[in-house]
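The structures considered in this document are given below.
A short reminder: the numbers here are calculations on the coordinates, not readings from a lab. Owing to the predicted nature of the structure, the values given are computational and were not obtained by experimental measurement. Cβ atoms are built from the backbone, for glycine too; each structure is taken alone.
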Structure I
């Protein structure tokens, strides 16, 4: 007696072309997701930097009300490397001291000299901001405190009335996500949209 059996079906397999199409779709979705995440992250850092920028301006106005002038950095041309890029830090160090009241040696004083920052507020030191959050500043490689933007780079400052100032009071800016023009501090660069388009600035 013959027993009939159903022939075994060969398991269906993906062709090489189908596998490549699936891989391409997955790669496309992954790149879109990463692109959206990167954009959201940059946007959040930019918004935080804009808020910090406003806070610094408010502090500088308080400084002006207190002393009758805007602060001047003790040194120009001081630079430090952040990642692979070099930034001027004289303004960022001065801003920390002027707004926190912690130290005075990075401010240009009539008598010269001044005390260094110790990250402590003591009697006689005047804070020009209602608060100075820890993420607002850092100690650079030079072991000196300075104000950083949300991108982790020092804020830039030029005192008004100088050759490279746009405003008569002061120029305050962050390079934002721009990592191509981090040495551009002259007036021409500031007023050239192609150069300063990504900056967060008061000019």
Structure II
């Protein structure tokens, strides 16, 4: 049986921020991580699902089949109660297909302009899916992190909506918190920590 250190897991993303966070969470387990940028055979997956779970499954299954490798894919985004759950699965393209983080944040703050602080409640959600090389889904996990939306940006850490997402317990945004602290409390950190035991178990079972 091969050791875990000889096993490779493809992280189903080209987002540098997500890749960095995911690799840091998996590094203590000595799992070699690659991103889709390392594979010419990676395919474009249309995120047509209506939920984070749907999109995570689409990405994991299609990339696993195309690459013939284990793939850990996740879909995540911001859910704002005052906006009826938006931006939700459209978080990365809230302001349009080619929108930048700045574009998305500007639209978010514009839509919340008349919403008082007490009603700017929101949460980040992450759904992670592990697929075997044949495309079979082997594990799923979900994580959430609750907070509220600030009226102005604070901090330069993270990406996406992080400079506006306040963690009440810390009185700081994700943009102000250190990567180590964010990794402990974030939606992505919680989802990945929940799925790690299933990744380890799957690799042990299916290694030759």
Structure III
């Protein structure tokens, strides 16, 4: 669906004929379909959800893994996916419940990473961590209060799976107990914690540091 202005703008970038013939509509209708908070630029596309890969498929990809324990804000999940793509993460794993759907706001925050980094949904996070450990991953939970500082060089010879908890609440008890270790981010300033997406970016940068 395209507004008249959006169709003209798209035609300048991509000359017709197009593989799909758009339906001309008014901006108010796109607002109604997507919600007024959506930044849609007068265009909307109905698409199938991307296929969800298996955990085994994710483990066959190189790189660390990220596990999100009840992170519910789609913009945070999108930003985490963007950082995951930048640092070569094999997959991002969320809980099947208490996690956002792959909506337009999540995809926008991901800036294309939703199409390149597998996003898996796990029914049970603790059991998934056990499966990751059985596959040879070293599971590191991130906590704002206790634990040794996260060290990239110390994990250089291991494939790490980083676990991040919900904003404010942090890791749930069973999730924490299932981790191989709990680590903190070194922050010498006055703030005690970071937004979960910022923490993920800092942790992945530290994980990429080999010396």
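Identify which of structures I, II, III gives the largest calculated value of distance in nm of label points 7 Å out along Cα→Cβ at positions 109 and 181.
Details: I: 3.7; II: 2.2; III: 3.0.
Ranking I, II, III on distance in nm of label points 7 Å out along Cα→Cβ at positions 109 and 181, first place is I.
Using distance in nm of label points 7 Å out along Cα→Cβ at positions 45 and 189, single out the structure from I, II, III with the greatest value.
Answer by largest value of distance in nm of label points 7 Å out along Cα→Cβ at positions 45 and 189: III.
Tell me which structure, out of I, II, III, gives 12.0 once Kirkwood radius over Cα pairs in Å, for residues 85-148 alone is calculated.
On the way: I: 12.0; II: 14.0; III: 13.7.
This figure was derived from I.
Which structure, out of I, II, III, was log10 I(q)/I(0) by the Debye sum over Cα atoms at q = 0.07, 0.13, 0.16 Å⁻¹ calculated from, if the result is -0.26, -0.75, -1.00?
For log10 I(q)/I(0) by the Debye sum over Cα atoms at q = 0.07, 0.13, 0.16 Å⁻¹, the value -0.26, -0.75, -1.00 is produced by structure III.
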